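Take a look at these structures.
No lab work stands behind these numbers, since they all come straight from the coordinates. Worth saying up front: this structure is predicted, and the values here are computed from it rather than measured. Cβ atoms are built from the backbone, for glycine too; each structure is taken alone.
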Structure 1
């Protein structure tokens, strides 16, 4: 089984990376491989609302200039689980990371019943809104969110400081153990087909 971790922090070796590493170590102990893509330091354009991904089914129309979405999308679709990690900026996730996630989840054909987990880093406060923001992507993609023993946040302004947050590391490791169990449970239950995806009924409140 494989998990893709997307590090949305501009700092490749910062607190988010430390949190992802803690989860990856626990996943490895459960026999699950983790691959990490650092996307937070890349230039990422936001969604243009052109709807070409929905019309063509081939992914996002933005692809020039080394845009990182293609690799992230391909690996996310192939993975059994997905970890989203972001620092907390003004009570929310990093801006470039949001641009990528908007396009990733809107253009991905089907992410349902994959298992999702989050890593949020923060110096002092604002982590809970960022945590909920990341989980919104999982929820709207009909993914299964790995339960935790507390909000999945790690405190520290650097990897070294985050490494001293014993409670935060324990929270992330517990979430990783639950993630591994859920992925195995989903794989074991594949003999039972999941409910079919219903055709969306969109209502715009404009008369």
Structure 2
């Protein structure tokens, strides 16, 4: 089960905070899944891939109320937490960078915080998509706005990397995805110049 976090509504389409939705949409295109069915308070789609059921979800509550949707779906399917991946934006990373973690705190992300609270555990994997940050005073406006043209290219690169990392997780498992996408997480601009590198993390 892959859950992308975002805010529902046309006014939020393409905003930084909806990175999780964009990643799930990109993976849905690869898998030829229509994530349109309404289930568990989310837009939902599923398919079989070599006898493995793949479930994609985009909660349709606002970001800080995502937890009950995820908890309900996990409980319904009796899903082992090792089979759950949550995709969210991350203001602590530059646009274009991603990071996969096997578990851990919310890192201040309201959607992850509510999932942890509703499920009573932080023992599930999450994939973070870097969006950068501005001053705390303007943070809400920043995350709910669309990237500027230069950042938009990097943002799109992060979404692309994240979708590839999910595909790796599905096919090869968490360790392979972490090793491949956390360690080799270099960032280049449109001209191919190296503009950043994330330190290898497990």
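A value of 27, 21, 16 for semi-axes √(5λ) of the Cα gyration tensor in Å, calculated from one of 1, 2, originates in structure 1. Which one of 1, 2 has mean count of other Cβ atoms within 10 Å over residues 79-86, as calculated from the coordinates, equal to 16.8? Only structure 2 yields this read-out.
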